[in-house]
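Each structure below appears as structure tokens.
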Structure 1
Amino acid sequence: MDLLTFLWRSAWPAVALALATGFLSGACSAGLIALISLTLATEAIATTRLAGAFGLLVAIALVTGIISRVVLVRLSQQAVFALQMRLSRQILATELDRLEQVGWPRLLAALTEDIQTLSAAVAVLPLLCVNLAVVAGCMVYIAWLSWQVLGLVLALALGAGLSCGLLLQIGRRWLALARDRQNRLFQHFRTLVLGVKELKLHAQRQQDFLTADLEATARQFRHYSGRGLSLFALLDSWGKLIYFFAVGLVLFGLPHGVSVDTHTRFGYALTFTFLLGPMESLVAKLPLLGQAGVALTNVKTLGLEPLLEDAEPPLPALANPWQTLELVHLTHTYRTDSED
């Protein structure tokens, strides 16, 4: 939600257009599955009307999908560019003591890694919109086939959403801790590069720096990052397990009182088979969205001076402009390292 809010504030008309066309593309894709399933399950004769409807749905899905992706790609690049420039202006407008408190590693990470993470997350939003619309359209088709089966599927989806949300929240916490250790690691890298001469002159200090500071922080970063990414990997497998459990329940384990004929089961099988791709894509993109949420939080918590507007402030006019500068009896001596 934070990512959508970030884009919405950047240019809400373009976001609305991209989301609308993305959902329309997904709905048409789901309509194609419903049309194919209905035609095959009922052994309907392919008529000119059915062929025309099929071609129309294909054309709409293709055109709206292209529009959604192109609009959001351009919007994401513009939003990332605007955020980079805004952060740069905020850094220049913030007091020096506050910048020193934040630290240059955190500022540099925000301008580079956090921005790139946000850019990667924004780039997948068009595909997510299309996949969400496909899932929603397939749910509508399942409801049309049998509302009892839809109730079972929605109950499973609710349980899956709650469990996946919990895993995602825990994973984001681990990644937030890893992000903090990464900031410290950048600070140690800065010390290593700028203080390499002093470290080379003092063997004990060099060893203490490597073990107590650099290596300890790197180990913590590895630990927290590994925990978070492992949870995201578990999230992917958990989503697939719930999906196949839903398929098995609909095909083989429907409760008594819910009668489904063979043609309807065929429609369920085709719909669930088509849903596998969009569901895998949605679950696979959750880690990236989680990382983007951590990156956006890191940018927001920098505590930089807010800007009233993005426009560059005008330079103050010189109170007493001058034309020439004359230096009288000024000397300068430059000594090299080999001279006293």
Structure 2
Amino acid sequence: MALMQKVIVLFSTLIAASLIGVGNAQTFYDGVIGPLSITKDGRATLAVPVENREMSLRIVYPDQGGPYPIIVFSHGTFSSSDKYNLVVEFWAERGYVVILPNHLDANYGIIPSKTEDMIRIIHTRISDMSFILDNLDAIEGQNPGLKGKLNRHQIIAAGHSIGTQVVLVNTGQRIRNPTNNYVTESSEDRFMAAVMLSDPGKMAMMPDDTWKGGSAPTFLSTGSEDYGLMGDGRREAEYQNEILTLPDESTGDKYLLLIERGDHYFGGLIHRDVDKAPDYDGLAIFNAASLAFMDAHTRDAESAWAFLKPNILSSATDGRFVLTVE
């Protein structure tokens, strides 16, 4: 019987301890709000005067209630706001407003031919995230259903693939290019937490522990086969960047979800189609664990904190999924 068909265990502080040692079960945290009905296809357009371009956005949000924490999601290279439905709709159904920009490279809008082109794309992506926060009123004005739903004091940066680097810089990471000593950084301080669907340290020019370089509480999901276009072994790095903000010791707020056999796309369920079997179990556990992380930090939900305790997830899934805190 597939893991998804086995017993669903809902964690709470009262029963979490008793679940240690339960094998062959899907451990599933389903939130403290919802599931809610949602609007899946809110749209907005923002004029970016510095670059003389328009940035299109997709907004996914609950139909009732609010205000809700905001997630700004940076898509992977050449992807778009429409390629992560199984993640962002799950979050929205459980009480989050998700804003997904289409960056400069979305849908192959620009294809870099050299390193400098990719650096430009990354820098525009970083500024896109702040520009969205500067223009929440305009986004709400183009989506009347958003009125009263935006909690502007609780904002999370999320991303996949190259979008993880965008997330980290917007949550305090400083990256130095050793060839010219240029430091990529941002003064953005409005994001309270970071959620990443893949490991930025597996990109060719980034060190292994890149994911720890932000100053906000961080959740990272990765797997043994988590390699995308920028780190698939076919490209040699011209150099390796230096992370200037790595902590000297454990901060206790960096959560790492390791997925045995996990790849960059959950078997084609996000970002793009791949020649692999869909990893429905991997996606379900990512959704549950990332939701628990966000519920813990935005709602201080006891059941969420219980789910995040080390060893519980590993014990309940026969070791395929391991959650640690650093």
FRET efficiency 1/(1 + (r/R0)^6) of positions 56 and 224 (r between Cβ atoms, R0 = 30 Å, to 0.05): greatest across 1, 2 for structure 2
Which entry (1, 2) yields the derived value 103, 56, 33 for Cα extents along the principal axes in Å: 1
Re mean count of other Cβ atoms within 10 Å over residues 176-183: value 11.4 computed from one entry in 1, 2; matching entry is structure 2
Ranked by relative contact order in percent (Cα under 8 Å, 6 or more apart), which of 1, 2 sits at the highest value? 1
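Can you say which of 1, 2 returns 22.1 when mean count of other Cβ atoms within 10 Å over residues 152-159 is computed?
It was calculated from structure 2.
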Upon calculation of helix-only ellipticity at 222 nm (-39500 (n - 2.57) for each DSSP H run of 4 or more, over all residues; to 500) from the atomic coordinates, which of the structures 1, 2 produces -27000? 1
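Read-outs: derived from the displayed coordinates by stated rules, not from any lab. Because the structure is predicted, anything quoted here is derived from the model rather than measured. Cβ atoms are built from the backbone, for glycine too; each structure is taken alone.
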